[in-house]
1. With distance in nm of label points 7 Å out along Cα→Cβ at positions 301 and 325 derived from the coordinates and found to be 2.8, which of 1, 2, 3 does the value describe?
2. Using distance in nm of label points 7 Å out along Cα→Cβ at positions 189 and 461, single out the structure from 1, 2, 3 with the greatest value.
Structure 1
Amino acid sequence: MNRYPLWKYILISIVTVLSVLYALPNLYGKDPAVQISSSRGQVTELTLFEVEAALDDEGIEFDAIEYGLNTMILRFSDEEIQLRARDAIRAALNNSYSVALNLAPATPDWLAMLGAEPMFLGLDLRGGVNFLLEVDMDAAITKAEERYVSDLRTLLRDEGIRYRTINRDDDGGVLIRFRDAESRSQAIPIIETNYLELTVSEINEGSGDFAAMVLISDGAISETRINALQQNIVTLRKRVNELGVAEPVIQQQGQERIVVQLPGVQDTARAKEILGATATLEFRMVDMENDVQSAIDGRVPPSSRLYYSRDGIPLLIKRQLMLTGDYIIGAASGIDALSGGPNVSITLDGRGERMFRQATADEVGKNMAIIFIENKTETVEENGELVRKSEIVEEVISNATILEQLGKRFQITGLDSPQEARNLALLLRAGALAAPVEIIEERTVGPSLGQENINQGFLSVMIGFLLVLVFMLVYYKVFGIAANIALTLNLVLIISLLSLLQATLTLPGIAGIVLTVGMAVDANVLIYERIREELKNGNSPHASIHAGYEKAFSTIFDANITTLIASLVLFSFGTGPIKGFAVTLSLGIVCSMFTAIVVTRAIINLIYGGRRIQALAI
């Protein structure tokens, strides 16, 4: 007799119920939404009041509103209203808020409580924008040489070596002119000892002119290029978070290019603004000698500049720059032990530490201001044309007394909220782009095209699925019904796993599902043909069922393992669409092993296992 123990039926039942539950959210779809997030503090009731007032003025109604961690999401009935609402909200709110288009899951609350969410859709299904950015590697090298100019000046001053000029040469490298040959002879070994990545050679341009050319080695140039590309990828990934994009793709292409895919982003201009944004800090001393009121009246001292804090308080800040955010290598938000308020702990690199120690040595007891500088680019419509405008926003975020000489690590206090501290730390960690980028290709996939891809992909799955169902039912009869039930469960399992893992479904991923439908039934074909052979050899029906499943297992296992290895290789070395294909194929193989062997055996055992039979409907 072919019978399963009770625990196997319970296991299959639990897997089936969980699969259906976690696949259900995909039936509810997503609503067009506008996501509002604040770079400082929380989204408050005042924010909601301003948003509602702006929407009322435009005659726009929203379906629902949800609050998240420092975010507000408004749902709308269609995409046209969503776009109008975005424009109205952005006009009403100030630069402290980020307003982005999004798609919010329409999952019922009872499913959401179980952690059930719909799977993410890729760019080719959901629509969105695809950018190909090229990194200006020459600018990265130039920036590195300019840093060495400053470093070499400091080094030679510290060593007491006299020189005339240190400048970057137009043809590349750093040119140092010395007063005499002895100074040059002393400087060359010191430079090469302190900077192993630099090569120094003597240049005699004329009588009485003693110069040296400092060049970055080929290895260091190659490393600078790689670092510039990787730093830009990290920076862009952090910036994309502002858009609220689910599963963005940001990856290297070749040696100088970066691919950025933003599924669900319908606003190309907004995406460009985020990708092009920069943020850094400047540290300057507060001018305590001159009168602030005189500066407000228009009489600003030549050595100072008038700034305003976030509270609107005017401050005179000295023009002399002490330090910039370029030297920051680490930033973490926390709570100040003395005041109990939010702070950001800053860590400088070696060069920044030396510069800051020297700059603050004689300033203890005086006030230092920290200025947050952000370059914002906004696309506005003027005379029926889209015009891109850039704005530099400068704010004094901290005005504190220097209690001791500052060095490698110090803190920024006086921030408005812990959320602002976290955002500032994130921006500083991401930093400015290591090298300029240029968008050389831009491709937009509209939601309608994405929906068409979904419809065609769904149709292809259904046609393949139904053809397999009909074939199995006609050819294998009762056993075909068991295979069809298992095949249906296999599809539900794949969808539930994609949703549970929050994986991204792409068009190649749908192709992987179609392929899985065919491969899943292959196992049953092998098993059923083996049962037929056993029956032809004169074995009893129960013995034939047992032998069919036992003897076909090794063949099925070997075939699926080799395919699984191939899919894992595709996932490891492939990019974007290929990874999507590999994910669905891998999940499909694992699920088909379970459904084709365990589930169909359970169904057959239920039908035939408890009674004596003379023939099988196969």
Structure 2
Amino acid sequence: MRNHFPLWKNILIIVILAMAVVYSLPNFFGEDPSVQLSPSRGETLDQKLVTQAEKVLSDAGLQPKAVELHEKRLLIRFADTDAQLKASDALKGVLAEKFTVALNLAPATPAWLRSIGAAPMYLGLDLRGGVHFMMQVDMEAAIKQAEDRYAEDIRTLLRDNKIRYLSVERNDHAVEVKFQDPGTLGQAETTLKREIRGLLFQQTDTVLTGRMTDVENREIRRLAVAQNITTLRNRVNELGVAEPVIQQQGEDRIVVQLPGVQDTARAKEILGATATLEFRMVDTEHPVPTDETKTPIGSRLYKDRQGKPVLLQRKVIVTGDQIIDASSGLEQQSGSAAVFITLNGPGARKMADTTKENINKPMAVVYIENKTETKEVGGQKVTSKKTVEEVINIATIRDRFSKRFQISGLDGTDEARNLSLLLRSGALAAPVDIVEERTVGPSLGKENIAQGLRSFMIGFAMVAVVVLLYYKVFGIVANLTLLFNVALILAILSAMQATLTLPGIAGITLTVGMAVDANVLIYERIKEELRNGTSPQSAIYAGFDRAFATIWDSHVTNLIAAIMLFGIGSGPVKGFAVTLTIGIITSLFTAVSCTRMMVNFIYGQRRAAKLSI
């Protein structure tokens, strides 16, 4: 009797193991301190920017390790953090107006590995260092905004239906509508109950009181948190954080973790940024002045995104505060990116009146972004607030429009999506305050990695020595399969671009013990068959065959426990569960298939009188 796999199965296992080794390699090359440049307001990334950045660095006496131009960022690598910090200050002094300059830690994966799509897995906050923010959502403000919108909607509905009212006021978490007589109140109640579903109406004499339903109240609170999470995640992209953690905690708090972020001030600037729009008529009666001091009375000089001066009227038609909804999409006629805007009642009326009176005249959309910048002056960090205003769109009014319309002139679908998110958060989401801020230094992260690796190496070495002494040649096979098992886990985590945390390292260490346990079951069955007088070849076959059911049962029960941990747990528990789940699956493959293939290579093709087990 001979033990062997078909050729195709041997080739498949060898290919899988070779790929596991190759795709786990990026995790051993470390990271380069880097400076990342991202376009902040529609600027383009091209070779001209690379030349400019290299000149700035050269003038500062800095030599980068590498300069890489990607689709959405320019990455400049350095040999150490001192050069990185000096380069960041130099680049901010020249390019901060048009580009976001952020510190980053970029993987030092060789080009040949990157060319085949191999990348390291992400490291969590406890391993890489970074910043942790706890943010409190102001739910009272969210409810107040909702009640204000309902009050405005009620005024609009009553006017549209020609129902006379004395006043509409928000009072004590309710909207009160006063009428002159009960007859008018009854007519209004019928209309409002039909059109407004989120309020419960009660009448007292000539006062109709509308209070939000419990369902609507919960929905507003939920949307306030969800919308802020979406906006924060979108803003974090500017920092180049590989795997940020942005999640809800409790009913009204948001946790933001930014692994690898070294510049806490910059992170707070971006998370606190706001954006809005203003709609103004273009001043066509006066020539555009070359100097702001020569601007006509009643007008104001702006610039568009190309730096071209534009003269607009000082009177604002509609502001971002009157925008109640915004969504991104594509314009039907040209197919270009657009933002679809919905105004509240007063905004809709102003827009309707203005467009009705200015048919065939140009109207401009002004994009306003409020930023907080931190610069080092005289060795101290000074925080300053700055407002950036630019014209993003000028269109000729062709017809009257009011409540819902679209704006174009954006640089692409990404900017349209970003602007719609910022507008929605500005108009609808509740304010957010940072109530807790914690920084995990890179040195602490390195210490955690060192301790985690030390525990893994000690555990692996002890297991390997015991298995080698106890099972001899078969112990060598078991140790090789353990190495391949770890390589498979790392390769899968890297391919998934999962985040490895300290509990994740614990999961991998635990997997080593589980993986060798499967080998022990197989080897003990082989020894039992040999004691019963079975031939070596038959003992090998029976050992693998009869141990499989036990191995399968133990791995399935462990897998169920890991899945439950992932489903019920949160944060670090999920990280532990992910690595444990992957380890269970890979250990089943390596213990059964890889071990048997190697044993077949050693003993399967010859008649051995004795097995070294």
Structure 3
Amino acid sequence: MSIQKINANISGKEKKVYSDLEKALKKVRSSFITVGVYSFFINILMLAAPIYMLAVYDVVMPAKGLDTLFVVTLVILVFFIGGAVLEYVRSKVLIHVSNQLDAALNKRIFDAAFDLAAKHPGKAGAQPLRDFNTIKTFMTGPAAFAFFDAPWFPIYISIMFAFDPIYGIYGIVATSIILLLTLMNERATRKGLEHSNAMFQKSVSHFDNAVRNVEVVEAMGMRRPLFKRWMEKHYEFVKTHSEASGTAAFYSNASKSFRMMSSSLMYGLGAILAISGHISPGMIIAGAVLMGRALQPIAQLVGTWKSFNAARVSYRKLNELLLEFESHGEKTPLPAPEGDLKLESVVVIPPLAEHPVLKGVNLHIQPGEVVGIIGPSAAGKSTLAKTAVGVWPVANGTVRIDEADIRQYDKDALGEHIGYLPQDIELFEGTVAENIARFRQEDPEKIIEAAKLSGTHDLIVHLPHGYDTPIGPGGAALSGGQKQRIGLARALYGTPKIIVLDEPNSNLDDAGEYALMMAIRQLKERGATLLFITHKRNLLALADKIAIMQDGAIKHYANREEILALLSQAQQKSQSTSRGSTSASQPKESITTSDKEAHNAK
């Protein structure tokens, strides 16, 4: 719940909370008023057509006045040209409004999409950007003009009443029936289209996930079962979409047919009125033109109702997203961190989880210290790494950098001083140099320095284009070891003060592991604060302190020598127990480690 909502609840008043999208629309309200004014004059100028018909049939033809026809035609051309210019200007105003909204909200929606992905990984994707684009497309398309033209419908009906009340009543009845069909269409298809869109997103998400894991799919023959699973979701989308589209098609065709029929019958009605002497022959044509002009925006509304529904659904979803994730805003810049990292009674519940993975973790790393984290699988080591760099928020407790809560820092500003190597390496579409530089303004000296520090320089220069080698999304052109080493160079770019490495040697060969150890030594000499997680104990010789995690808590945290001695004792106890009885159970508070690992650590 947002801060505004909490304050409203405390005060006991229902206070309307506006999203940034609503605020941005309010700022461009004057432009919409301008479009409304243009629409008024455009519709007034559109009266030139029926007036021209009246003049031709009721004035020019009876008098056979060619001079009058020339003057009237000249005037009508000026009116039509003026209307065309106003139409163009109106379109440009709406395009300008769309660009204003884009400039005001693109970063806000970009950030909200990342916040959504962090909180709900299953919803990660570009859907918020697509929703925003749907809204902008609707605002600059024909549907928007229909909404501005429809309010001027009474003008045309009033003129039809001036011709003859029967004309006016006929126009109102015909328009009412078309509007009724439109309303029935909306009520009959709204839920179906929303459900169809939701099913489409699920099927696309399932397909994207399968394609991203193509190697596993191909190697283990999973294409057919995954296709079957995808077809279940896709069929549900096709079914709901077909039902909703079929209903929409029925009402749209009914509305279109009735509109054509009512326009045609207008001539018959006019003929009856003319024969009875109520209207002139020219009013037959002029009345039909007025009827067509009055029904035009209504017909546009019916024809673009689907896009209107899509824009409305996108608006609602985007509104909810921006209300859920508030703007980060500008934060008071804090000094560059010295590297003091502290976790105080930290409890973390990962996204999509129900129970905490970190359970009251306390950890203090002094500036310049190198700390190794070990422990069995699912002990919470990777969660600790993500929490230490601010990827996952805490449910309780505090993460502090130089005694300041990590949430007080601007993420982009703090990120320049943090190096992070996740367990699952993700590189981005761009060059090797751009990835190492974190897509900031490239500094060739810093890029090469980071590559050499991580032992990656020789690897990079042997690539086809060296540092300018393009990488596909996710580093598809690189091996796991190459991605890990380039990811390490990215983590070390710009001499960060705090570096967190999660399984940095999981994909490295002997040469890569040697380069990693040399990098840790150099970082230690530079006074960087370094936290690394490993299952390979040979890195522990470089740590000042070692923490052992188990069941989401730190069981032991002490100097390297104490922890290695503890591991050695655990190994000896395990060996003694094994010799005494092969069926004996391990002590309740044992350190999960193999004999080989304990030997390496020692």
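1. Numbers: 1: 2.8; 2: 4.1; 3: 3.6.
Corresponding structure: 1.
2. Details: 1: 7.3; 2: 8.3; 3: 6.4.
For this comparison of distance in nm of label points 7 Å out along Cα→Cβ at positions 189 and 461, the top structure is 2.
Every number in this text was worked out from the coordinates using simple rules, so none of it is lab data. This structure is a prediction, so every number in the text was calculated from the model and none was measured. Cβ atoms are built from the backbone, for glycine too; each structure is taken alone.
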